[in-house]
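**Student:** The next part holds the structures, each set out as structure tokens.
We did not get these values from a lab; they are worked out from the coordinates using the rules stated. Fair warning: this is a prediction, and the values are worked out from it, not measured in the lab. Cβ atoms are built from the backbone, for glycine too; each structure is taken alone.
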Structure P
């Protein structure tokens with residue numbers, strides 16, 4: 001349980017670093033003039049973060065902080081933004097994600113079998 005809390009805390013801390021640095025506002029400001037769905041943008045941000053960070057939990061916490069200004073800037077539904085962010089963070093869950101290894105060990109699969117299940 002302690003490891004889960006530490007990972008979630010790390011995600012929240014990383015989110016705060018990005019928000020304090022102005023990244024979230026910069027993304028909202030830059031994309032406000034584009035004819036681009038804020039839901040799709042939140043999904044893309046959340047989908048790219050687990051590849052870079054290695055954890056879907058950290059990615060969803062970080063992406064939520066980055067995508068939050070998009071709700072105010074675009075008037076998008078907060079509920080749909082939550083769904084887009086959560087779905088995006090698990091889009092590329094692969095061998096670098098602890099959830100992959102947890103699933104693999106819990107179901108007692110080989111790496112190849114777990115990858116085959118993930119692709120379906």
Structure Q
């Protein structure tokens with residue numbers, strides 16, 4: 001690409017090694033596909049539950065918010081955040097004790113909420 005064809009504000013960000021620009025470009029599916037890159041998100045997230053004091057409540061409502069679009073498996077996130085095994089989380093979903101408006105199987109990269117009923 002000819003440097004003159006790059007927008008001046010983008011060129012400035014490139015010259016400044018702008019970390020925000022890097023994050024934007026790395027999450028762009030077109031850039032990922034064109035450059036054959038896949039991001040490793042292992043251990044890039046956590047569910048901060050504020051301790052285990054609330055886990056003995058009958059109903060727990062949790063909102064999960066993403067600062068950036070990181071693909072995560074909700075079952076794994078919930079298991080680690082609540083100190084449960086993934087099998088136990090799956091069992092709770094099957095029994096209707098762990099409910100959400102979104103499908104919890106597979107991967108998500110957007111905000112979601114869930115309710116855990118004991």
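**Student:** Could you figure out which one of P, Q the value 19.3, 62 for Rg and Dmax of the Cα atoms in Å was computed from?
**Tutor:** Structure of origin is Q.
**Student:** Separate question: Computing mean count of other Cβ atoms within 10 Å over residues 83-90 for each of P, Q, which one ends up highest?
**Tutor:** P
**Student:** Here helix-only ellipticity at 222 nm (-39500 (n - 2.57) for each DSSP H run of 4 or more, over all residues; to 500) was calculated and came to -9500; which of the structures P, Q was it taken from?
**Tutor:** Q
**Student:** So distance in nm of label points 7 Å out along Cα→Cβ at positions 3 and 35, computed for just one structure, reads 1.9; which one of P, Q is that?
**Tutor:** The correct label is Q.
**Student:** Given a value of 2.6 for distance in nm of label points 7 Å out along Cα→Cβ at positions 59 and 75, calculated from one of P, Q, which structure does it belong to?
**Tutor:** Derived from the structure labelled Q.
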